[in-house]
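Trainee: Listed after this line are the structures, all set down as structure tokens.
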Structure I
């Protein structure tokens, strides 16, 4: 990401609040969050469980709606979109990677990725996506024949195969050991670097934050601190 890209926000959130209600009980998941994410940026959303990271990511991804506030993706106001508009937004612009891989056991790695490319507007070849995440030799393997880290990389390949402008990752290394997690971070870093995909990565692992351009620390539904990494490290140098 170069300096001129910092003038082009991909996401803009202003005073975003999310309240969940159950009877008379209100749970405030977000309490006035404002931030911008820029073209080609890799951002880490850091914080403990329950701090609001996943809620905010879900609102950015069009999986949930804010109670109050405004969220924009480029010129599209997500907080004013209908369900059908949000579905179209998710399909055309966003790739998701979650902690659990959600692969179809009866399909090979190549077939799992091809499910997305069949419905995308301008997809990359499934084999190209798998090669980007270092699985060129494993394309015809079924999920049960792959390690946890390899399955997560198939999930990443599936997410990027439709060439999304944004990749949203919720604890993508949360179920992995350090060695395997580093392979996954290397795949995400490569995609961010080579494809220019704006990437937001949720983690509670403080060691991961130094691979990002910027770090947003969440606490009690707010952004407690925003930091710029003047010197970033490679995933291989992350201390788990």
Structure II
């Protein structure tokens, strides 16, 4: 594969599985050095070994980005190791579904912490380095890609607080895009439909049986690599082109 990101550094949150792991592989294959950020060190180490065996460069950072200090430390470690930060992929996410009536508010707090606060913490920590890369790196451009969801475009019964977080990601992304993209930090949101990942596995058996499993049984869903390919596309555009929104759906998902 022809490298388009040689000499750059990318940080991917939620890199221990699914879309995050696939994105890290994709960016490494394109030539970027990749910081792998998640809580499950064993999975990160296995992924880093895979990337390095394929000729890439990876840094394992065990961190819980819902804690601002840990998100800041993850960015600091990345820049200390590689000297710069050119790409941030905010991928870490949690989806806990079910009715609002009778819900456990702790589930809501967990989703808000990961999907919103974690994204804000890593973005805030990364922005000074991304702005610097846009000014003086060889590419003279930097990128933020926020992984949202079709649930950031359409609300459904039973998705209430997950919808809240993803609509929030979309709104924040668009506001930040208007703030910094003319400084050549491109900010875009990628909204997948159904993807074959662990995202639904954190729900109760009842929710999985009623809301998640039937969909996956009836739909030819996307692979994580499909989304990683979209991320790769967004961050390898010429400096003068910015992808603000990319919506990727299974062909047979209405």
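Computed from the coordinates by the stated procedures, all read-outs in this text should not be read as laboratory data. Fair warning: this is a prediction, and the values are worked out from it, not measured in the lab. Cβ atoms are built from the backbone, for glycine too; each structure is taken alone.
Trainee: Given a value of 21.1 for mean count of other Cβ atoms within 10 Å over residues 120-127, calculated from one of I, II, which structure does it belong to?
Mentor: Value 21.1 for mean count of other Cβ atoms within 10 Å over residues 120-127 corresponds to II out of I, II.
Trainee: If distance in nm of label points 7 Å out along Cα→Cβ at positions 80 and 224 is calculated from each of I, II, which structure is the one that comes out at 3.6?
Mentor: Matching structure: I.
Trainee: Separate question: Taking FRET efficiency 1/(1 + (r/R0)^6) of positions 32 and 152 (r between Cβ atoms, R0 = 30 Å, to 0.05) for each of I, II, which is largest?
Mentor: Comparing I, II, the top value of FRET efficiency 1/(1 + (r/R0)^6) of positions 32 and 152 (r between Cβ atoms, R0 = 30 Å, to 0.05) belongs to II.
Trainee: Further question: With Cα Rg over 2.2 N^0.38 Å, for residues 8-127 alone computed per structure, which member of I, II shows the largest figure?
Mentor: Structure I gives the largest value of Cα Rg over 2.2 N^0.38 Å, for residues 8-127 alone among I, II.
Trainee: State the single structure among I, II that was used to calculate helix-only ellipticity at 222 nm (-39500 (n - 2.57) for each DSSP H run of 4 or more, over all residues; to 500), giving -8500.
Mentor: This figure was derived from I.
Trainee: Still on this structure, please answer the following. Kindly point out which one of I, II the value 18.2 was derived from, the read-out being mean count of other Cβ atoms within 10 Å over residues 112-119.
Mentor: I
Trainee: Kindly point out which one of I, II the value 26 was derived from, the read-out being relative contact order in percent (Cα under 8 Å, 6 or more apart).
Mentor: I
Trainee: One of I, II was used to compute distance in nm of label points 7 Å out along Cα→Cβ at positions 48 and 216, and the answer was 2.9. Which one was it?
Mentor: Source structure: II.
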